[in-house]
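Multiple structures follow.
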Structure 1
Amino acid sequence: MSSRQFSEHFIKNKDVSLHYIEHIHENMGKEELPPIVFVPGLTEGAEDYKELMEGITNRKSVALSLRGRGQSDSPVNGYTLEDHIQDIETVVGALKTEKVVLFAFSRGVAYTLGYAMQHPDRLAGLIIGDYPAIHTKLSEKWVDFMIQSPPWRGKGV
């Protein structure tokens, strides 16, 4: 398997189709370490983590696109903290592994911490960056601004 080979997957969280990618490096050792699962920020999708995933040579890595991002569905409603926690739970459950290392960035940190609080027994590690460890509600002004913005990477925000 080439280090540039990724497998693409879709899984349902209720009515929302979630996209995630898996990568197993060609030089990965025989020891099965818990996979690293990337939980992207607000405007990122799974594809944004491919280059980083290629550098992980000792374990499987997975990146998900939360609802409304990347190739995942963009429902009209359903963007609460709990909805995003369930997205993570759905993808982690599909991996059929006992424990994972979660790597969260930006807005993904709040969702990941919510998941970690509900499922501490599933964590082998937690890496967080670039976001306060709280979930904040986005203001209506900010939401209106983002709706008026041009598509980001081919998809409306």
Structure 2
Amino acid sequence: MNDVTIRRLGAGDIATMRGLLAMFGDAFEDPAAYRRAQPDDSYLARLLGRDTFVALAAIAEGEVVGGLAAYVLDKFEQARSEVYIYDLAVAEPHRRRGIATALITDLRRIAAELGAWVIFVQADYGDDPAIALYEKLGVREDVMHFDIAVP
């Protein structure tokens, strides 16, 4: 982990964001979803410039080897927010070195700075490494997830 730097991406980090997208595609074994229809540079710059989106990249020797994408969600029942980890992955050759834990540790610091009270994440049944990581760092809740199509 000593040779890895974790950095929050901003509006000027388009190339690094594209590297993060490519790494996600490889790590999730779904390159088409992350490479085929990428947004243009101006869309990515706007997204990365928002306080409500957090992209963290783990970089080793100039290459993105891990990262996460998270959204800050303002709550309505109280004046506070939550942070949702949408994607988190580490490239296969760099796993089991503490990179995912370091990414979440950085996100915790950012979430605190933003006034969030909790970070939440989903994991798929059978993804034992992810489940073990999240159980180490947080409290497990068994919930159901539904995707509702938009016409």
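Every number here is computed from the coordinates shown, using simple stated rules; none is lab data. Since the model is a prediction, treat every value here as computed from it, not as a measurement. Cβ atoms are built from the backbone, for glycine too; each structure is taken alone.
Which structure, out of 1, 2, was distance in nm of label points 7 Å out along Cα→Cβ at positions 24 and 80 calculated from, if the result is 2.7? Please list the in-between numbers first.
Working: 1: 3.8; 2: 2.7.
Corresponding structure: 2.
If volume of the Cα convex hull per residue in Å³, for residues 56-95 alone is calculated from each of 1, 2, which structure is the one that comes out at 80? Of the options listed, only 1 reproduces it.
Looking at structures 1, 2, which one was helix-only ellipticity at 222 nm (-39500 (n - 2.57) for each DSSP H run of 4 or more, over all residues; to 500) calculated from, given that it came out as -7000? The correct label is 1. Among candidates 1, 2, the computation of FRET efficiency 1/(1 + (r/R0)^6) of positions 16 and 32 (r between Cβ atoms, R0 = 25 Å, to 0.05) that gave 0.75 used structure 2. Of the structures labelled 1, 2, which one yields 26, 18, 14 when semi-axes √(5λ) of the Cα gyration tensor in Å is computed from its coordinates? Matching structure: 1. So distance in nm of label points 7 Å out along Cα→Cβ at positions 40 and 72, computed for just one structure, reads 1.0; which one of 1, 2 is that? Of the options listed, only 1 reproduces it.
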